[in-house]
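Asker: Before anything else, here is the set of structures, which you'll find just below.
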Structure P
């Protein structure tokens, strides 16, 4: 059967997520490998205090996703395709073999540190549920100002839109969204304005870093963030990794592409279940399982059941 591995992004983190990973040789090796590259134990970055830092969050998410995916592959579960939301794309590209884990650690740390340095406070993300992309775009246009910029960010589902920018700009959009009938509108646990033009300097720096790295052809189909298309060359995937930080992620379209590729089961790497919930809403015909809320043994049984 065709399986897609999904890798979540910032906002899905939770304390203890690295310690909750299964006791599996691939997990231990991966966490040790990341720790060696960082010159510190990555397991120290999943405490509640550590996760207040976007740098810790993004590095822990990378380690979490790659560890679980490698464990699944060692147990015989190989994906047809991979997709990662935001920083999750780096785990997806690592699993594809396009970038090495050491380079992924370098890139993610560079990405997160630059984001925090550019916008240490006063910026972030928020989610609006119940309004269309057209409706949210209109509210963003009305709320935007040079002093309080705000942008449409991710399209997670037809009526689940993320906005990015200044706290003041986001506040205006959320207030307007409630008045226009949004079922839910709230700030997310992300302290940087991801996926909007404010982070173009980060994209430029990542491109420069990627140009100096040795990239390989992908072992699996990689579905991109920015254009939600299958990307099959190292250069195309590198551009997606660099540019997604400054562009909105069309996640709903990405999941739809995975379904069209013939993927019959979605496995979401830990932590959390955000991508599983989105998949069930967007493509309910494809079963989805969040590994962060299931044991490895249960996941293997699910795979075996759908394979028969």
Structure Q
């Protein structure tokens, strides 16, 4: 059996661990889709992040039996026509909460303190003092209450924030003050200093953050997106930022990644852009490998029903989530 691990940072480390734990399988690694071209045809298993979900690459994988996403998102894999007949897709959900929660706090404090302006002042050797605003007492609406959203709620509560959540399944939670159903997203956005998008890119979620939502938000409020770029109608967001309908945004994801240099978001002083790194930490192999190892052991033993984080059905019933 041949396994291909694709990742520009951690492929070799994950591959080395697989070889040590499963010496009877052939493990090859690649930094990206381009360098994987010569290896993919004979692969039974591919392990990769969604950013490497390349149609041309996966169309060559005619022996493919299982895709293990090395991240939580699987929408890019689900959108590939080459994987229409794939029977086994798993992901790495449940491990990203701590680092994405910390980045969310960083985004909020940076926006309230205008930290980008401070960095620009340092670059210009300009000593200018100006007041910031504190996080304590602010409010946040979290759209998407999985393990990441719950961890963000816990930390925001510790900062003395009021926490609302948008979810289909309200439940008793010690750190959430109020719930809204998905159909009430505009109302939920209107009451918060921060609207945080951490929802998955399902068909019903794609494009939900549009002009109607931005008009419902207060002019002193902010959007933070650590979910998927496709959740946002980007021209509507750009218009809201330009006109002052909202105060600013922090975006870890975008409609196109990498974000093209001509995109207006690059030049907006009220916008913080990061290159899809909120879940990326040096310790990531230690986080993800237990899932990889467990699933590989079950896969080799034929215990498919015991594999962790199976996506069932592999393709969304409602259609593409690309």
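Laboratory data are not the source of any read-out in this text; all were calculated from the coordinates shown. Bear in mind that the values here come from a model prediction, so they are computed numbers and not experimental data. Cβ atoms are built from the backbone, for glycine too; each structure is taken alone.
Asker: Quick check on the output: -14000 is helix-only ellipticity at 222 nm (-39500 (n - 2.57) for each DSSP H run of 4 or more, over all residues; to 500), derived from one of P, Q. Which one produced it?
Answerer: The value was obtained from structure P.
Asker: I would also like to ask the following. Computing distance in nm of label points 7 Å out along Cα→Cβ at positions 89 and 105 for each of P, Q, which one ends up highest?
Answerer: Largest calculated value belongs to Q.
Asker: For mean count of other Cβ atoms within 10 Å over residues 57-64, which of the structures P, Q scores highest?
Answerer: Top value of mean count of other Cβ atoms within 10 Å over residues 57-64 goes to structure P.
Asker: To which of P, Q does the computed value 6, 29, 37, 22, 5, 0 (P(r) over Cα pairs in 10 Å bins from 0, in percent) belong? Walk me through the numbers before you get to the answer.
Answerer: Working: P: 6, 29, 37, 22, 5, 0; Q: 6, 25, 31, 23, 13, 3, 0.
Derived from P, not from the others.
Asker: Now for a separate question. Have a look at P, Q and say which one yields 23 for relative contact order in percent (Cα under 8 Å, 6 or more apart), as calculated.
Answerer: Numbers: P: 23; Q: 15.
Corresponding structure: P.
Asker: Now a separate question. Quick check on the output: 0.15 is FRET efficiency 1/(1 + (r/R0)^6) of positions 65 and 249 (r between Cβ atoms, R0 = 30 Å, to 0.05), derived from one of P, Q. Which one produced it?
Answerer: Clearly, the read-out refers to Q.
Asker: Tell me which of P, Q gives 11.6 when you compute mean count of other Cβ atoms within 10 Å over residues 257-264.
Answerer: On the way: P: 17.6; Q: 11.6.
Structure Q accounts for this read-out.
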